[in-house]
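Each structure below appears as structure tokens.
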Structure I
Amino acid sequence: MASEASTAHGVRTRVYSAGVLDREDFPISDLSVYLADPETVLWVDLCAPARGDLEVVAEELGLHGLAVEDAVAARERPKLDVYSTHGFLNMYDVRLDPVSGGLALSELSAFVSSRALVTVRKDDSFDIDAVVARWDSSSDLAIHGVGFLLYGLINHVVDGHFDAVQGFDDEIEALEDLLFNATSRGAEVQRRSFAVRKSLVTFRRVVLPMREVVNTLLRRDLDVIPVEMTPYFQDVYDHVLRATEWTESLRDLLTTIVETSLTVQGNRLNVITKKVTGWAAIIAVPTAITGFYGQNLPFPGFATTSGFATSTLLILVISGGLYVLFTRKDWL
């Protein structure tokens with residue numbers, strides 16, 4: 001019954017003993033019991049935790065008060081703070097909406113000690129089940145304790161960043177196709193460009209600090225992860241670098257698209273202006289001739305059939321000549 005009550009309040013727990021999953025969803029009041037065994041490693045997940053649940057965990061693991069405040073506060077920047085007995089990690093899972101170009105963020109905090117990993121989610125939008133599935137699929141690494149749990153967690157978040165970058169790349173390719181589509185409207189390109197650019201700026205603030213986070217974890221002097229897990233974290237670091245470099249490239253490319261869109265619109269306006277001017281010149285010919293022959297004064301051909309024929313012929317010849325000339329010069 002205690003286990004069911006714990007899970008109902010958004011608390012999930014696991015205990016690994018000697019690298020083997022021993023028990024799940026035990027009440028957090030039993031933390032001290034499992035911590036007494038030096039062979040155990042604990043995972044505690046708190047989703048939108050009550051203050052009391054977080055204080056129980058903080059007391060059992062000796063968590064720093066500043067780190068607890070950061071875990072409760074919303075919209076903390078991605079970072080890794082190292083305290084004397086544990087580390088505090090804050091990062092974001094991201095999801096890109098391919099229809100609207102909007103970016104959804106899920107904030108996650110984690111306390112990392114030598115014997116326990118405590119994850120704190122602001123809401124249930126972060127897919128913690130996917131992280132658990134990663135742990136279960138690589139259970140042979142569980143012998144490495146907290147380093148194994150932390151690797152699965154960060155790897156899941158970084159993979160999400162990589163998927164988002166791929167989504168941004170697809171969006172920008174669609175913008176490139178739309179940019180040079182003769183039937184597309186400039187307003188649509190600008191609207192989508194602005195939406196993608198806004199999301200990309202937000203994404204950049206989330207993904208760039210992860211480079212420093214993972215790099216700090218790899219420092220040998222901090223002794224945060226076991227040596228055996230170093231190659232796995234180096235692989236994650238490589239993915240982080242690729243995501244950040246790709247993000248910078250996409251930002252530059254998107255800026256170029258916006259500038260090109262303005263240039264294309266200016267060119268189209270010039271073409272339209274050129275064509276309107278050409279047609280105005282052609283229309284001016286019959287206007288001038290009929291206006292001349294409309295004078296209320298005697299002149300050669302006045303009030304005669306030959307005068308009418310002469311004016312009509314002039315209109316056809318001069319207007320036709322201008323049309324041929326403008327067409328050859330690609331003005332029409």
Structure II
Amino acid sequence: MRAFICGLKGPDLLAEERAFLQDAQPWGVILFKRNIETREQVARLTANVRDTLGRNAPILVDQEGGRVQRLGPPHWRAYPAAALFERAGADAASAERFAWLGARLIAHDLREVGIDVDCLPVLDTPEAGSHAIVGDRAYSREPGRVARLGRAAADGLMAGGALPVMKHIPGHGRTRADSHLELPVVAASRADLEAVDFAPFKANADLPMAMSAHVVYTAIDPNAPGTQSKIVIDEIVRGHIGFDGLLMTDDLSMKALSGGFRERAERAIAAGCDMVLHCNGDLAEARPVADGAPLLAGRALERAEAALAFVREPAPLDLAAALAEFEGAMGAVA
């Protein structure tokens with residue numbers, strides 16, 4: 001088993017993908033809209049992946065709500081963007097209740113079709129003038145509220161038997177660029193970063209998994225993005241924030257990173273990431289990523305096993321009552 005997660009090309013597992021999975025043995029697989037058609041099809045795909053790997057491998061997805069929702073209508077309900085929870089709640093407790101409830105319902109949808117890891121909550125704190133890539137995916141512009149609403153969402157996922165992945169550690173909210181397209185550079189002082197950007201992650205440092213940010217923080221390390229910076233990972237992610245869970249990269253195919261795909265993977269692992277992620281399903285890229293990913297061993301293996309221990313049978317849920325409460329609350333602000 002290797003320390004990487006890969007994507008697939010379409011809704012069915014291709015023969016060449018089956019051979020790749022058997023040979024490369026990724027820790028897990030991530031799904032996107034191109035992989036998703038109906039409940040029956042997704043359930044079949046996740047079962048085929050696990051059968052091919054010969055184990056109960058984690059299956060991941062980005063199911064946030066709003067702009068980032070891989071499972072959507074007509075087969076799944078549309079969930080609101082994170083920013084709406086703050087508006088829906090008459091007070092902090094009710095906003096957190098709705099964030100919890102939305103995530104609990106998402107977990108129900110995911111577990112029905114064999115998905116057990118959701119790349120949520122987004123703990124980035126946007127500021128005025130920052131790039132819209134985060135925007136309404138953030139719970140608030142106030143880091144304390146981001147932390148509390150994000151915690152509620154993570155708890156909702158775990159109550160539903162899904163593993164949360166907080167992102168994008170140590171913070172993507174202040175960026176002026178989209179890391180899918182170019183490398184963002186943040187010039188804020190360390191004091192400002194600690195007070196705002198890092199704070200929601202520090203408050204949730206006990207969560208089991210996190211996804212790195214392809215962002216340069218000039219006050220920490222002006223020479224490398226966080227994903228590939230040993231300084232950022234050692235001093236900030238593991239040090240100041242205190243996160244000791246499983247650290248996976250954001251997608252290595254994003255244009256924020258440079259170099260060949262094996263090199264991208266090797267740099268991230270050398271910097272201290274436990275797991276590398278490649279999403280687009282292009283095997284010409286995925287093969288060198290797999291080559292650059294080590295066997296999952298040592299502390300990274302311990303973190304992976306500890307993370308998967310959070311995946312439990314869902315707690316009981318009155319689905320009809322939960323839907324009525326959630327839709328009643330969120331319908332007023334949608």
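Each reported figure results from applying straightforward, stated rules to the coordinates on display, with no laboratory input. The shown structure was predicted, so the numbers you read here are calculated from the model rather than taken from an experiment. Cβ atoms are built from the backbone, for glycine too; each structure is taken alone.
Summary table below
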{"item": "Among I, II, structure where Cα Rg over 2.2 N^0.38 Å as derived comes to 1.74", "result": "I"}
{"item": "Distance in nm of label points 7 Å out along Cα→Cβ at positions 260 and 324 derived as 6.1 - corresponding label from I, II", "result": "II"}
{"item": "Answer label among I, II for the case where distance in nm of label points 7 Å out along Cα→Cβ at positions 92 and 188, calculated from the coordinates, equals 3.0", "result": "I"}
{"item": "Origin of the derived value 13 (relative contact order in percent (Cα under 8 Å, 6 or more apart); candidates I, II)", "result": "I"}
{"item": "For -11000 (helix-only ellipticity at 222 nm (-39500 (n - 2.57) for each DSSP H run of 4 or more, over all residues; to 500), calculated) the corresponding structure among I, II", "result": "II"}
